Structure I
Amino acid sequence: MNRKSLISYGEKTDKAMKSWVQVSKTFNRFFAQELKYFSEHDLTFIQFKVLEVLYHRGDLNIGAITKLTLSTPGNITVVVKNLKKGGWITSIVDPNDKRASILSITEKGKEKMKSLFPQHAQNILSYMGVLDEDELDTLYDLLRKIYKS
């Protein structure tokens, strides 16, 4: 049953809020499924994100990783420590800034990503599989437009 709110904030505002709720519900569903997938491979979401960034972008300092993973410095410090302890990544002192470290993914980390990432990509495709290529392009363009505004 489609119930309308008794209170309206204007037609466009009501549509915007309804769209936001749908985006949030969709994200939460995908996110829950991906969290389950990562946990099946003994990784947290943020651990996966750090490994993914290093796997696809190469060596980076902690500040760049913090920005790219939308994390916080305190959280990244703990995640990096655990990934180093597990042998997934290594760090060296940044030659340009002795206070900073450059992180690298190890062979063990690369092997983990080689085994994990293709299925992750397939998972994303399956979530979006209901859309055809034109609809995916439109969705991407619209979300990017909102993001950039």
Structure II
Amino acid sequence: MIRVIVTRLLTGVLVMWGAASLIFLIVRVAPGDPALILLGPDASREQVAELTASLGLDRPLIVQYANYLADAARFDFGNSYLLGRPAMPEVLERLPASAELMLTATTIAVVLGITLGLLAGGRPGSAVDRVVSAATIALQSFPRSGSASC
């Protein structure tokens, strides 16, 4: 049992590291200068250079990556560019509403899934079974959208 828990924890850490690394890579290879995008097209070269230095984007890529991972391990997600405040309190402020939405959606899905599954399974080959099966296949065919972020 302990082996399973340790294996799951290590797998979780590897998945989180992989996801963080992929996000870092995607952000770095995206076209455009991040400082120029944040400041807008009317920014002077001095402003862009100053912001680039303050964000650490003038450092070698490996140093940026190490700093990124170290900050993420400390749950330091920097400042919100939109609000100018640390991002973590903003995330935590919205966490209860997100958790409520998740719990409500999960409850509806479980209740509806069990109810429809019992109805369809209780009468194999019936109209209810065919409708539930067709709806299930159709719903599984829809692409899932990713979560939006601010």
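The value 9 for relative contact order in percent (Cα under 8 Å, 6 or more apart) was derived from one model only; which of I, II is it? Before the final figure, lay out the partial values.
Values: I: 19; II: 9.
Derived from II, not from the others.
To test your reading of the models, identify which of I, II gives 13.6 for mean count of other Cβ atoms within 10 Å over residues 49-56 when calculated. The partial results should precede the final answer.
Numbers: I: 19.6; II: 13.6.
Source structure: II.
Comparing mean projected area of the Cα convex hull in nm² across structures I, II, the highest figure comes from II.
Output the label of whichever structure in I, II has the greatest value of FRET efficiency 1/(1 + (r/R0)^6) of positions 17 and 129 (r between Cβ atoms, R0 = 30 Å, to 0.05). Spell out each step's value before the answer.
Numbers: I: 0.65; II: 0.10.
Sorting by FRET efficiency 1/(1 + (r/R0)^6) of positions 17 and 129 (r between Cβ atoms, R0 = 30 Å, to 0.05) in descending order puts I first.
Assuming 4.1 is distance in nm of label points 7 Å out along Cα→Cβ at positions 25 and 121 as calculated from a single structure, say which of I, II it is. Don't skip to the end; give the middle numbers.
Working: I: 3.2; II: 4.1.
Computed on structure II.
For the read-out helix-only ellipticity at 222 nm (-39500 (n - 2.57) for each DSSP H run of 4 or more, over all residues; to 500), a value of -22500 was computed from one structure; give its label from I, II. Of the structures listed, the value fits I. Out of I, II, choose the structure whose coordinates give mean count of other Cβ atoms within 10 Å over residues 41-48 equal to 10.8 when calculated. This figure was derived from II. Taking FRET efficiency 1/(1 + (r/R0)^6) of positions 57 and 89 (r between Cβ atoms, R0 = 30 Å, to 0.05) as the quantity of interest, name the structure among I, II where it is greatest. Result for FRET efficiency 1/(1 + (r/R0)^6) of positions 57 and 89 (r between Cβ atoms, R0 = 30 Å, to 0.05) over I, II: largest is I.
Read-outs throughout are calculated quantities, based only on the coordinates presented, and are distinct from any laboratory measurement. Quick caveat: nothing in here was measured; it's all calculated off a predicted structure. Cβ atoms are built from the backbone, for glycine too; each structure is taken alone.
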